[in-house]
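Pasting the structures here.
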Structure P
Amino acid sequence: MNEDVGTTLPESSDVPEARASEVSRSNGSGGVEQVAELASRIREAVQHVIVGKDGVINLAIVALLCRGHLLIEDVPGLGKTTLAKALAASLRCDFGRIQFTPDLMPADVLGVSIFNMRDNEFEFRKGPIFTQVLLADEINRATPRTQTALLEAMQERQVTMDGETRPLPDPFLVMATLNPVELEGTFPLPEAQLDRFMLRISLGYPTREEEADIIARFTAGGRAPETPAVVTRGELLAAQNSIAGVTVEPSLRDYLLSLVAATREHEALHLGASPRAAIALYIAAQAWAAIQGRGYVLPDDIKHVAIPVLAHRVMVSPQAGLRGRAGDNVINELLEKTEVPIER
């Protein structure tokens, strides 16, 4: 299985470790600088409405740069929807929102064919999924049938209805919010659905000072702060294309593969990380390095994104779950145990 993952990952340049710093300085530094500057603009725009949480905002930007989808999971009232809307508002892209409810049908998301009596033929009316940035609010309130309707769109970036395949716009990003504490009227996301989300993040409670700032911002003048649009579609696409130029040394690639393989062998996990998860971790580490202004990946870059990328993709065994263990704990444990390569 490890060999399969290895062949799935993008190829890194075969450069001796002793020349890592030299190669890093010469590989696409201009593109990385543009990515870092774009990320800084998005971060500043989002911080008009999200106080603090730089790390969480950076992870959201990573998902955006990697053409991945983002799952925001946290208790009510912490700003999940606000973060998703602010990130979308910072982009000059088409934005759509779907409020997921138990009675929502797949056609309400994808679209429907109706009969045009004037032309005597069926015509397809696009659903709200045909947008560039889609907010799927409270996604776990929809039935599994409706959730499954998103699988093709999130993976293939296309929708197949009535035997015809229709491409989705580029870029295409799904940001979904999830309330983990409410059980009534909700449906757990299936593993196939969770695996489509590149990262899962949570905001957590603010500090006392941050909460005071939130109150001041959202009560001043009777109007909530607004997020300015600071990035065009062309700039975003160029930044996304630059991520592949970030160097990943062979030793770090092996470290990443060892970490992924360890999830499949851990006694507390019933289901380990998939090859799709390995690819996501690889690309996310490249993006994290890029927004830091570096054209090369460090071990710490992989560590920063490992839990958001892997924790929601692994399944804790029932026995370990009863003992209070969660995916985050197991991934953190594996990060401590997996040997980190040291440059010679």
Structure Q
Amino acid sequence: MPTREELLASLETVFVPGASRSLDKMNLLREVAVSGDKADITLASAALLPETQDWLKKRIEKVAGAVPGLKEVNVSFVEAKPKELNEIGNVIAVMSGKGGVGKSLVASLTAVALRRQGYEVGILDADITGPSIPRMFGITSHPTGGETGIIPVPSRSGIEIMSINLLLPSEDDAVIWRGPLIARAITQFWEEVLWGKLDYLIVDLPPGTADAPLTVMQNLPISGMIAVFTPQDLTAMVVRKAVNMARQMDKKIIGVVENMSYLYVPEIDKNIELFGPSRGDEMARDAGAPLLGRLPIDPALAKLCDEGNIERYDAEAFTEFINNLSAAVPGQDGAKP
């Protein structure tokens, strides 16, 4: 006789169109039952267009019908909202006090690092007026979905990404919105995007301490925050403001990252500190959190970002960042999920 375990194993081969993730990873399976030679499968319809539901129904009937002993497969759908289905283990926000310090770069590298460790990862680009995440990952396609929700766009390595730039007719279009509209968009990205089951959701915060970062800190269950800065006095001062904001909101700083820390010149085998001496240890003390890394000005990384290939980055400083990140982020006990 067919078993429920055999049926579930067969359903692992069914991937949701537009998401490239299984029904289980998207958390769409609501009920799977086997009685004799009959199977009843119920899916949530969140973010699924009618034609997508029809495709899934036919695909499931074909795959499940191949399970030995099953003669009848019934597939049905029930209504559900994305926020009712999303199961996100940890939300990590990446912040800075000012723009131009590489916050989005660090957010992207954080996602890449966690993905390389085998975790299910997503990026919520909350920098509504200055989105850059899709370009670094080479994503130009629009999200799928409809009135019941949106399915984020997967990167080449399987990082789920949602950004306002993916909804615009052109990536060069400006988003000229006031604070309340920006805050609403961020809330929608959290509540109306079908993230499914994720170990980590990385949130790329806009710079500063105004409406947008406040919305994230108030409305999202932040597990920890990473502060990004560059060595200059001015940047360090402004980042301290952001750190103080996080403390006032009772959000934990899990680490700091010094970006543009130096430029390595291979011809003389020397690191040149273009923006002055490192302030990594100083900022770590001020934040009460470990220094996760000193990232250099790396022409190779800049080229990969311009090409949309950030997931291919590999360098000694990045390896050190990955190791330090593993020890700092919540939810890691040395075992892969």
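Please state which of the structures P, Q yields 1.6 when distance in nm of label points 7 Å out along Cα→Cβ at positions 104 and 128 is computed from it.
Derived from the structure labelled Q.
Compare FRET efficiency 1/(1 + (r/R0)^6) of positions 40 and 160 (r between Cβ atoms, R0 = 30 Å, to 0.05) across structures P, Q and report the one with the greatest value.
Largest calculated value belongs to Q.
Looking at structures P, Q, which one was Cα Rg over 2.2 N^0.38 Å, for residues 96-271 alone calculated from, given that it came out as 1.05?
Q
Using the calculated result 2.0 for distance in nm of label points 7 Å out along Cα→Cβ at positions 144 and 280, pick out the matching structure from P, Q.
Going label by label, the one that fits is P.
Among the shown structures P, Q, from which was the value -13500 of helix-only ellipticity at 222 nm (-39500 (n - 2.57) for each DSSP H run of 4 or more, over all residues; to 500) calculated?
The read-out comes from structure P.
Matching task: 19 is the computed value of relative contact order in percent (Cα under 8 Å, 6 or more apart). Pick the structure from P, Q.
Q
From which structure (P, Q) was semi-axes √(5λ) of the Cα gyration tensor in Å calculated, if the value obtained is 32, 25, 23?
Label of the source structure: P.
Comparing FRET efficiency 1/(1 + (r/R0)^6) of positions 112 and 216 (r between Cβ atoms, R0 = 35 Å, to 0.05) across P, Q, which structure shows the greatest value?
Once FRET efficiency 1/(1 + (r/R0)^6) of positions 112 and 216 (r between Cβ atoms, R0 = 35 Å, to 0.05) is tallied for P, Q, the winner is Q.
Computed from the coordinates by the stated procedures, all read-outs in this text should not be read as laboratory data. None of the values given here were measured: they were computed from a predicted structure. Cβ atoms are built from the backbone, for glycine too; each structure is taken alone.
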